[in-house]
1. Thinking of I, II, III, which structure, once P(r) over Cα pairs in 10 Å bins from 0, in percent is computed, gives back 5, 17, 23, 23, 20, 9, 3, 1, 0?
2. Which one of I, II, III has helix-only ellipticity at 222 nm (-39500 (n - 2.57) for each DSSP H run of 4 or more, over all residues; to 500), as calculated from the coordinates, equal to -20000?
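Please treat every number below as a calculation from the coordinates, not as lab data. All values reported here derive from a predicted model rather than from experimental measurement.
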Structure I
């Protein structure tokens, strides 16, 4: 009888693990059928005795268990029974009491599920075990974990995970996906944690070689700084971004121009507007112009606002309902 997990036979579940680069580890059982039977028995025992797994402390269990079988048990308990907490208990028991080295697929499966269920303390333990066993989450899993911790307000832990990933990537000559930490920076900014975002950006992203910030990284932090009126700090980042091979784009200029207008530095804002085309090779858009026009209006300088509006129209840039 096939042992099913979410309408998928366990044999196909095993194939999933194999596709992640894991070779089959033979158990002491003589046939695949007996291995599937053993997995089913283990799952049943876990379900009926979730408070204590000490009954697995037998020679038979130790001899029959291997990383591949453990993956099958964790997969079934987690996916079919929707019980990641119990799957984690079995995972931890087999690792600590049976000295089992789990498959990378098992770590990734648990990290995703525990985070999805809000079991972040257990997810942190899995991450620490994963690191100790020489495995590291791929970019997709890392993004899921960091985002989950951030959404739960556990920003410090999310930072620790990113830093740990960056350090091991640094040793291997690899890089952390900018998508992951850019998303984390956005999360900090959107939660009004601008100072934390700047500290993490300057203290780690700009210092560790495995973090390779892009223009979007700088834009995110500068936007946050301008939003809280720290335009001078935003310009400090603007002045160094080229040294990281990051070239300002129109979003960069629009962010800084809008920031200057918000703090009433209209002369400098228009000066930067004049620099956009000759410095960057692209033309100001409706956002660029309307930021300065709105700034002039707030300052009561209606003649300057009208003149700039006419210039915008003459350059072929049309206002829209969003900005007017």
Structure II
């Protein structure tokens, strides 16, 4: 929908329905974007969208290896809904170059988390008894520069972002906001493509990201109950109290193109994580026992250990296009 020579509107709506356990959920999802052209390669865009999701992602780091579990909505568990707002300014008045800056804000409702001290290993008959619903938000600003012409092309992107959760019923983190596990404050991506001749080209991708968060007990206590059995009590000052180290890596690829009578073949030689950065995929604690295990209480302090899954990995592939 165009209004005049400079303003363009793009409205829309999507309506979704999901029925489970005798209950029906209707989710109207309106969306609207507006673009205004200031001339001389400068434009601005504002957008709003509402989205609904009928499955929940449950994440547990109670055991050594973090576990993600997708669960459906039920008559008691509502769909996740999100309202997202964005505003951006764009410039492409310089031949072969594009520049942009965008800000966004997302309000998220009915997010699902395990209660404090509970994981998917809990022995409750229903997983619904182990979870609680709350709200979240994510917001940030993105800067982007792209070169589109010449033998050397590529782009540089930077995102300053924040994401958190809050459960006002007090069952998680005493009802206070805490950083979400995917709260990564700084993200940088640099992509360079270099044409080396008619048959050869090289690409390099470097990424950097602030580490995510997880809950690591600072200490744990093993308490003997009156019946002679033991129970473990973990202590962490707040949910997601530990931030992993930043992760970064460099991926390099070289392509050799050869024309065939009926198409083209491409040989690719690549290296993932070229300088073998040992980025921690997750951390766990290895406890050191202090006290007498035969007494009614003894404490173990945590000693962090990190695990890296993907070191430097070479690759090779062959593609034939016809």
Structure III
């Protein structure tokens, strides 16, 4: 039976700038991809060449019946050197936004999605004392140049995991391992950066502003108590961002699976997500990412976000399944939407 969605319900696609644009050579992730010993299997290169093919890609989305599109603007392009803002880059993103509007697609714009300008990375990245103020200035410039065309503004994508991944696990730039103090500095700065960035956007544009959080559905079974696994630690960091989001216009919820915890520790699939040496083979029960195929995680994540933020509006800014089989994808999306 087809779904009947409420009037005004948004359905669309979601991408990050670095993953699709190509040629993002001034960013820390470009450096990271080419570094000796990098955990990246290959550099991003031209990626999908969305930077040049955006008109075609947006038209395809309109043909599919989408009415929204979440994409990122790239700080490393907009401010390639500290204090030097590229009018050409801002005009490019205006053209992308205009293309969305011409196809009656609401643009949901992510101001920061993992990547930093290389010059900021060299200053210490998220852990740098100057990061919140620099992010505020960047948001201000972008809101002035683009705010009249944006439908929703997401300040930062999944900030709750950036300290853990970059300073404790070493799988993201800057690649530090075991630096808990560095991770805490990064997290504190990201909290402050969201506050300041959101305020800057609101001061320049009358648009809804929020933050996007990774929220896997963590389920404790058989009387298990919270422990110290990676996703549990990240979930507790999430609590700080969820509390901060109470003052926002919406919360972006992003989930792909559940993680089960028993008295003996992690159960089921996906807990080895940070082990980059693991082999990944998709099965009926798992995705290409090694996660459990569990579409009902979306319902659990939405309910947690609603409760934790005091009932502010929710946008599902990421959901889906990594699979080579379209039939499996259809079943997943159907079940997730029914949640």
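1. Numbers: I: 5, 22, 22, 16, 13, 10, 7, 3, 1; II: 5, 17, 23, 23, 20, 9, 3, 1, 0; III: 5, 24, 36, 27, 7, 0.
For P(r) over Cα pairs in 10 Å bins from 0, in percent, the value 5, 17, 23, 23, 20, 9, 3, 1, 0 is produced by structure II.
2. Details: I: -20000; II: 0; III: -12000.
Going label by label, the one that fits is I.
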